[in-house]
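Once you scroll down, you'll see the structures, which are given as structure tokens.
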Structure I
Amino acid sequence: MSRALDAIKNDPNRVIIFDTTLRDGEQSPGCAMNLEQKLKIAGILDDLGVDVIEAGFPVASLGDFEAVNEIARNAKNATICGLARAKESDIEAAGKAIKPAKSGRIHTFISTSPLHMKYKLKMSPEEVLEMVKSSITLARSFTDDVEWSAEDGSRTEDDFLCMCVEAAINAGASTINIPDTVGYAIPDEFAAKILMLFERVPNIDKAIISTHCHNDLGMAVANSLAGLVAGARQIECTINGIGERAGNAALEEIVMALRTRHDLMPFTNNIDTTMITKSSRILSSITGFSVQPNKAIVGANAFAHASGIHQDGMLKNSNTYEIMTPESVGLKESKLVMSKHSGRHAFHEKLKELGYELKDSALNDAFIRFKDLADRKKEVFEDDLIALVEDEIFSENNDIQFVSLQIRAGTSGPQVANLCLSVYGAEECMEVEGNGPVDAIFKAIRAICPHPDAILQLYQVHAVTGGTDAQAEVSVRLEEGDRVIIGTASDVDTLVASARAYVNALNKLIAKRSSVNPES
């Protein structure tokens, strides 16, 4: 008896997770893996708790044979499976490849739909039926655990499918797989196909019914779960849903759907869900197939919240907008993405997390500046917030405040800065020409707030974060006698940051003069 049948007999609600990342997943164009990479993925799948690892198609190449054979030799817990067409050479190669495994399976298949039989196989239904029987009989000479698949099962006529399934079970197949090979079915239709088999195949109780659904219409997971509810107890899937064309049912989505909606699908499985994120990322790094940000469960945004309303709800109770915890899939925590959609509450909490506690007026000013920055950037990073808050802290109660700046610049020249500052509460503006826009800005500041003894010794710019929309952080160093003052400021506009940094240094200089000579 196969391990899978034994597990189902002990627990009728047990679901066998059959992973085909190394076989169907590797058939994704550009997704070929070498032996070392396959062994690494197989080890991860074994640790993840996958029941059956379809390690490859042994007859396809010497490399595939060696990979299945080596994985079979190294497997700790999972059943190792090799795929074979209904051909003697295929089945013999699969049988030899899985021989070292503690638990080995041969998965043999043949097309059963009228379309495939006529144009692909060029065989009659009677010939196909005989191939079903003979291929399973041969496979059983290598292992007691044989799975048979009706390729294009979802488009196979019911009468013929029932005949093939009954014959396959009589020949010794302990798992019967009904693939939606081309992703054509919809959930109700696929469930009806599974229910039909349970109603019409007399020996159906002697085998596990399996699903193998493709995602051409985006319904691979939905069809797999519909099949499960209808009576199937094995689901064939892949990490990240990789596979032929639009891919397969995604393991992580299947498993987390079963865990999250246990009220409607009271099934059990052996997967350690805390390893899901790690498994996804390692596969992605090996194959070079990046995961889309909005991918369910493992996408970068799966536990990220940008809306102010959502962030507020998350801060009050995470269940308001999360139906599962990030920890359950191996993440440390949810992510509040600071963007133009973020609210004051989320902004305040993020600052506290970064170690800043601003007073109401300073918080209001910082929030206004944050919203302005967020309007110009897709995402505001922690470093952006730190730079912004540091600016706000330095500017609090300053005698001189930056108000506005307009620049005229280009190759024809001269460059002109139109600068407005608030000086001791009164707004003053000045238009000044310079040798470049930065020179014009600094001359305008000196014209509005004369400080002839202070010399500019350093002007430096660097990006706070990456990307073309990154904030520029500007440092300005003024020296006046033995006083050395450094002013800093950040803004997505380098010239605005330059003006703010100079004003910041000037305010520090005024404060330092006062501390040395309070009456001056």
Structure II
Amino acid sequence: MSTSKEKLVIFDTTLRDGEQSPGASMTRDEKVRIARALEVMKVDVIEAGFPVASPGDFESVKAVASVIKDSTVCALARALEKDISRAGEALKPAASARIHTFIATSPIHMQKKLRMSPDDVLAQAVRSVQQARQFTDNVEFSPEDAGRSETDFLCRVIEAVIDAGATTINIPDTVGYNIPHQFGDLIKTLIERVPNSDRAIFSVHCHNDLGLAVANSLSSVLNGARQVECTINGLGERAGNAALEEIVMAVRTRQDVFPCDTTLDTTQIMRCSKLVSGITGFSVQPNKAIVGANAFAHESGIHQDGVLKNRETYEIMRAQDVGWSANRIVLGKHSGRNAFRTRMKELNIEFASEQELNDTFSRFKDLADKKHEIYDEDLQALVADIGVTAEHEHYKLVSLKVCSETGETPNADMVLDIGGDEVNASADGGGPVDAAFRAIESVVNSETQLQLYSVNAITSGTDAQGEVTVRLEKGGRIVNGQGADTDIVLASAYAYLNALNKMLQSDPRAHPQRGDV
């Protein structure tokens, strides 16, 4: 970043708002893995969760706060004493902590949801900021549904909470209702009209209901906002949030327009994108900006000719600058444990224990026997289910045999290890994968509903691993399972069992309020 440029703070809420996507729930260990990747990318603020929502959320925020040293760790809290106290407690281990508190300020929210008068809302906002200051001097305040709030009232609230000690004022477009020039004008107006606006950083948090989250965020930056709240891959409930990678690269690429820049290591973008996609089961569409498989691909002959003559004819960014690189063969079947550990470390993949390393290395050796060329993407897939460690695997696949031929009903025969006991299972199905799932259910009887089944090739070639994501739902609880193998049916069985194991250990989420700022 140029020294003459102002800093644009990047506030990542993948672990909080992103997790509110139906089916995107993450385990504590998965949140820690993503937080570590965000820290390596030099994200300024990591919103780790909503501690009062559930014991699991509290423990996840505490775990992230315990390991992250170079980024600020933030916890969300409604403008309620119990929420703020819980957030403060979860953040105790943090090297740098922030509490983000919010209350709705739009007429419809105050009347229909809160059933509070404007004066009561203002008083509650001030009290919440004052209480948060007892835990940290880094306090962020959000007037929820600011995009539909009355400007005069917004100015009153913002001035009061800054006087109370708020250091960041976040303006959310909670329902994705605004359009760029309108939202940019709102930010400019607030900064100009609030007398003490110079004592706080103005931030924006835009939802993508009309596909305008990134445009609204960038318009706000041009009008004085110096923090943007965003998520990896634009993850988030409903249509999602502003995509971090698009915000960062738009600002970096158009330095002729923007008076600020971020300090992110953009070469880590692809790694973070793949990690979040793998953990949540939300695949990235091929034509997605920056991180989609086609983002730097050229099919048109005219485009290909131009790029070969001069890359800048059709590329405004270098693929390497966001972490894209040609598939690189790094290891093979003769590679040793130390070489494996070293390459994993280069990929910023760390193991919680020697046993975890040994288990993953064993899976690597099995893969190397099936697949001659091992790519970085293959190595990353090996740790996709690292959140369910061996001691937590109640269900394990011992063996699987499937039969599928023209004119015959597909059948699966398998042996499962269930809590240490081997059990035989068999079932017919509409196809080999369906038969495998039915066989598992014939002995497990999980009473879950299959919500999603998807397959993606990890690399190119007919010997590529297939990465399977399975989403299961039971009683309102949703979990994702991942599995990878050169055999798609095996990968599917692994993914299904991975989801069942997560279902056994996951904590039911019970958001008292969605925290949808």
Structure III
Amino acid sequence: MSDNGLIEFVENPNQKYLFHRGEGFAVDTLPSGTRLLYPRPPLPPIPNVEEATEQATEHPLDAPPLSSQLRPGMKVTIAFDDISLPLPPMQTPDIRERVIGVLLRKLGEAGVDDVHLICATSLHRRMTPSELRRVLGRKIYNAFAPDRLYNHDAEDKENVVFLGKTEKGEEVELNRRAVESDLLIYVNINLVTMDGGHKSVPVGLGTYRSVRHHHNVHAMMHSMSYMDPPNSELHHSCDRMGRIVNEHLNVFHIESTLNNDTFPRFLGFLQKRETRYSTWDWLNLWVNRKATDLLPMGLNRKIFANIFSPYGLTGIHAGRTDPVHERTLANIHRQQLLQVDGQADILIIGVPYICPYNVNSIMNPILIYCLVMGYFFNFYRGKPLVRRGGSIILLHPFEYKFHPVHHPSYIDFFEEVLTDTRDPAVIEKKHEERFATNPRYIDLYRHSYAYHGVHPFYMWYWGCYGMDWIRQVIAVKPRSEEAARRVGFLTASSLRAAVEMAREGAGPSPQITVYHCPPIFMCDVH
């Protein structure tokens, strides 16, 4: 399908359109002339994942075949992406279970029995046993947990090794088991172009001392798009760190890409365009909308958390990091990149219920801010989808609510830091270190299921480039106006009122665009 077929303009002002609005749905009309951008349909999946994995590992890019690198008595570590990928979680068997299953068979056939599996959590929360069991399958979990299957601990000083500094002075620390292994195999899921490459090992198995060099205000403000690695200082820093890693470790990288088949069949109407809805689709939407409106938000969250995506594998490559990642980016672009002519004055987004940091949790106000201004704003190559000085309108319940186990430092950040200032540079200088080194947060990160104390700061920095670019962000009918305003957003009582607010100062005929998701996609803006 051509890109023109994925872009529509509103001709009938009475036509209703669907917006994913967190743990529910909104239906509204749009002004005539509004441009709607739709994702590409799912690419056909590779039918045999195990066969494709075998092919990739035995015919790797710029590296010897995996089987030729294996010998009895060697020490091998397999690291894999954590629960932040993919989104929503995929139907079982997870791609990580299938790929790692092939690897374990090959290791067993070669007589390699010193094998550890490490979930590369970086500064994210630990995965629970049930979450690990779901991702890896019961058989792998039972064979390796807990001694040989565990979460990376960035605060375990005895099991972290300093590898050196880059030419820019960036310190590289890494998980000891990975460093001391004869072979480190990293198993990626690349949902978006920001994932993978040298962002995997130095970040996923790194520490605060390392991550702080690129998860900071300077790097974010010098990353023209986090989704366009050649123009991202975040990725340039990770690349420099990756070169240090490769001087010390033998890394065999496996990266997989998925199609955007996001919804199971009973919710398939969510991937259709409203102008193509059947009567049955509208009835299905009406029933689901009424149900989510009537049910408590907590119950809606539980229901949505148990909707799993039937993704299909679109590619898998193995070998040295750089050539592997080049193929990966091309595959993601094949599924996600949409050619768009011209920027919008007003961008409307229905914000979903999930982001990388609230799986089985709550989308708190800081995560909403990060998802809109850090992720959705950056789903572009070339130029931002919204012009400088434009407006963003978002639809989401916007609760003043936090998960007390997963996000304790977020609560204190919201109550203490954002009531002091929203300026990211001041926040970084004045508050970051005391959160990052707070013994309570460190203990909760290591022994409970909390994100690292510094994590809300990174979510705040993630949105700083977008907030500097646009004029205003307007939240439609938030449940907590106070929460929306504290993160710097304006509020409106309806979508129509938000559009009228955004029109002010936008010129006589502002271009209004709707980014229609999920599924997610990336815009190549000319």
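A short reminder: the numbers here are calculations on the coordinates, not readings from a lab. For clarity, every value in this text was computed on a predicted model and none was experimentally measured. Cβ atoms are built from the backbone, for glycine too; each structure is taken alone.
Things worth noting here:
- Test item: Rg/Rh (Cα atoms, Kirkwood Rh) calculated as 1.00, pick one of I, II, III: II
- For distance in nm of label points 7 Å out along Cα→Cβ at positions 8 and 456 computed as 2.5, the structure of I, II, III it came from: II
- Computed 0.35 for FRET efficiency 1/(1 + (r/R0)^6) of positions 232 and 480 (r between Cβ atoms, R0 = 30 Å, to 0.05) - originating structure among I, II, III: III
- For distance in nm of label points 7 Å out along Cα→Cβ at positions 152 and 416 computed as 7.5, the structure of I, II, III it came from: I
- Relative contact order in percent (Cα under 8 Å, 6 or more apart) from the coordinates reads 21; which among I, II, III: III
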